[in-house]
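Some structures to go through are shown next.
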Structure 1
Amino acid sequence: MKNTKLISILTVIILGFICMSVINVNKVATTYKNAESEQEKNKIILIDPGHGGIDGGASSKDGTTEKDINLNIGLLLGANLKSQGYKVEFTRAEDIGLYTEGKSVKEKKYEDLNKRVSLKEETKCDIFVSIHLNTFPESYCKGAQVWYSNYEGSERLANIMQGTLKDKLDQSNKRKAKAAGTQYKVLRGNDNMAGVIVECGFLSNPEESQKLKDEEYQKKIADALAESISIYLKEGAN
């Protein structure tokens, strides 16, 4: 009888230790998960709606300018990311250029690009996303295209974006994310953040141009980019 009581007591003690261990493990896991989530949300995303001010960018046959669509998509992307708790900065949040008045058009464009580059450092951003639209002499060209800088995480972010844009916008899009090399000033140099240019579609394609002017379609683009950024950060931003 004494042995039975002793075994019962020992069983209760052992079960108690097991329960406490499980609780402590869960607490540690929860604390780690919360810390990881907090670290993720502290990342800064710099959104760069291309062109602006005197620089309209590409245009469609009906006179639609790239700069306005870039801005709309950029603002929608920013709103989505902010709603998820991310920190967001913009190179521009209205129809302006980043230049000093009184200069020539060439000088303004040069200053504008340099300012966008410098804002990457000033904002200490972890991700740089430049929003643009494409154009080509042949009207059959269509589809979103992502370009990435030489930073080690940029290619991964670009591939996620390219895949998500295909899934959400046009599953027939066979374009692949490409290395920008020295083609784009905003992606040149030895950046310490993931950087991409997203060409959201072709204004020179009549069908795609109509879609790009539609706010619901612009939101689909923004949501796809926001989803991609979230996936990239959750997987680890390096």
Structure 2
Amino acid sequence: MSTDLILALDVPTREEAAPLLRQLRGSLNWVKIGLQMFTAHGPDYVRAVADEGFNVFLDLKLHDIPNTVAKAVESLAPLPIGMLTLHTCGGREMMVAAQKAAAQTKPGLLLLGVTVLTSTNAAGLAETGVNAAPESQVLRLAKLATDAGLRGLVCSPLEVPVLRRELPAHMQLVTPGIRSAAAAGTDDQKRTMTPAEAARAGSSFIVVGRPILKAPDPAAAARAIMEELGQRHNQTQANDG
């Protein structure tokens, strides 16, 4: 199983992002656009990133009543996106509605169910009334997402081994919380692994932001991670929507 790299484009403005994307063109395939950039710049920015030759992962973590989430998926479907996130804690009915909307409007779109955020530990879960270890809660939500028809999940790399044992082999596992050994524990990510560890565990994709964005040479940092994953980069055509 190969593991690919996704850049988390977590910067405040498109002006700051532009030189980074120019530097990284040809060094990686996937770019994740999250709430900050999408709220600031909207659908046009998704198109702009795709026009630069990248596949777009739109990380909006949809969570609402089933009909509202389904309509949101339908509204987003015309955009050139390959992945879209929603919260698994929205429940089975919400996920079924979202997957049905995606199948009808954009069959190639991979809906990813977000399980437990990598910034959350057992104490954080307990504060919300969930008296379970993160791994147990992730597995519970992952099985719910699988039953609802989702084909991918977002989880900590620490939960990947148990998910690989318990879930169908086709499930795509996308893992943020990727840090070098030196950087582990220095920020708000609490459940982390290195790129090589995540790949060995069975991650389909790893999501990396700050270690690339803050590097003196972002392209070199991205290439080094690809090498650590055991991949020789070969850029693919961006999803054309």
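Each reported figure results from applying straightforward, stated rules to the coordinates on display, with no laboratory input. Bear in mind that the values here come from a model prediction, so they are computed numbers and not experimental data. Cβ atoms are built from the backbone, for glycine too; each structure is taken alone.
Determine which structure produced the value 1, 6, 12, 16, 17, 13, 9, 5, 3, 3, 3, 3, 2, 2, 2, 1, 1, 1, 0, 0, 0 for P(r) over Cα pairs in 5 Å bins from 0, in percent, calculated from the coordinates; the candidates are 1, 2. Attributed to the structure labelled 1.
With respect to distance in nm of label points 7 Å out along Cα→Cβ at positions 13 and 101, the largest value across structures 1, 2 is given by 1. Can you say which of 1, 2 returns -17500 when helix-only ellipticity at 222 nm (-39500 (n - 2.57) for each DSSP H run of 4 or more, over all residues; to 500) is computed? Computing helix-only ellipticity at 222 nm (-39500 (n - 2.57) for each DSSP H run of 4 or more, over all residues; to 500) on every structure in 1, 2 gives -17500 only for 1. A value of 14.6 for mean count of other Cβ atoms within 10 Å over residues 133-140, calculated from one of 1, 2, originates in structure 1.
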